[in-house]
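Several structures are given next for inspection.
Every number in this text was worked out from the coordinates using simple rules, so none of it is lab data. The model shown is predicted, which means the values in this text are computed figures rather than measured ones. Cβ atoms are built from the backbone, for glycine too; each structure is taken alone.
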Structure I
């Protein structure tokens, strides 16, 4: 999959590089228990963690962004999550080795997430893995968020490479749509937060991986 023209690998953040579901789910669940509602297990929240506040509030309260109370609850969720977002969030197994190997092979790497800078910046500063990232682009870094390709183009510009020389790895269909629109090769990370209804086979990614280190095999295949 990797040709001589490949210069960089870009990744989504939540569900691709880091497992943030424990802190996202706990924030939403605290909002439930603060209202006298029964606690839900993490397994109920995990599949929707990639959808951020929309997903967590949907699980916790059965509401959608169209619900009149959504915006107020979303800000409460943001504040609650902000207070605990580094308690149980960890890099997925295999990611550290993956990044070290990419760097050893002379590849640049970076992050393109729909998470806002409010959360992305403190997270990536606190986790040592991200010290070597050449670009970290959040959902509000540019005027657009994924599935628009502009955040991916911005990451490529920050790395100093052409978008077509990048591979993008993500665990949501919008990642694949954005990557394809940006002219990048795309890889679906099926170990992430795909949601119960997701079928990565329908996303038209160039490849899929069920664990982080499988990416190395893909990159080194003819």
Structure II
């Protein structure tokens, strides 16, 4: 919870690979989705679906401290920018946002809002819960499948041993919220797996593996993919 959100929780000894609780990322994502979904339902009752969608997406950004959006921006700048390997990694570490990063974040936010605005409040609530879970599951998959390329950085905390065990446990946890609407959840999972495969392949090709920014980009794009699947799937 402390790693993925700005929600204040007591921690003992700080975040390490062994203490991070990667397997519970999907549960944290589902909780975030539930909170954003509640905001959507309340806002939709008082305003319009479009404004409710904006409020829900803003809630997710605030609760996560825009952690994944920042990763998406940096990953887009580094993976699609020019230069050699060291230059790409340097760009991804730079706190400034370039043109690729700006476009990526704007498109992701607009996509989230557009997908949610096309749903009824009940479907949007379920979509946000399930998208929150499967997008954080995608993060666990990326951690397990793609090697981390840096020696330091925020993503180091997500490494460590027992990644495959965490993937199995995280997958089991992800199934629980997916039971809310298993048909649309299955479509979301298929979309998310495709996103993980594409992002992982690009990251391996451009920088030889993953970074914390790639983790954030995977989470944000997977959330978008899951929401689009809910909006499009009948």
Structure III
């Protein structure tokens, strides 16, 4: 798995929601010892913000994957969030949120000029996209495994939402997220569009995967699949 060295100067231009921060420092710290405080800061303040992902996110993911055993459920939650937010439903399959290969898309006024990505960085951004493509199936499998292990019904729904989005069912992903927030099946049906046949097939696949551990959630997914539902 290709990793950008934590000493690589590219990190000085790999920005997150609040600009360029010491993501390599946090990754080093978590490598030495996984601590909830550092993980919380890195995952939810420096790599993700209100549904958005950033160049720093994609560079950190391979490193975080190497820490998946130490990170456990916390990392599974983060990976599911990344899977759900990685692509806009109507965007080309190669376009990842926050990882456009057009230099102009990274020239934000709130970033100091020295912190902005350059045209010469584009091949390395493309390599990050390729790395994610290679890793995505493994991230999906990890989230699905944790969906069968966690005791938290809210987290289980979020983990499956990541799997649904990764498999191309954005309707199922949205429905699962709303269900996790406590909405009833009827309320969810009012909020999400009618799933097509492919999306219903994904919902059924996920229902089968959690049938034993979460029968109520499996029933919800089966209802989502039904032709006369939502």
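Structure notes:
- A value of 27, 20, 16 for semi-axes √(5λ) of the Cα gyration tensor in Å, calculated from one of I, II, III, originates in structure II.
- For the structures shown (I, II, III), FRET efficiency 1/(1 + (r/R0)^6) of positions 62 and 110 (r between Cβ atoms, R0 = 30 Å, to 0.05) is largest in II.
- Which of I, II, III yields -24500 [helix-only ellipticity at 222 nm (-39500 (n - 2.57) for each DSSP H run of 4 or more, over all residues; to 500), calculated]: II
- Read-out relative contact order in percent (Cα under 8 Å, 6 or more apart), computed value 30, structure in I, II, III: II
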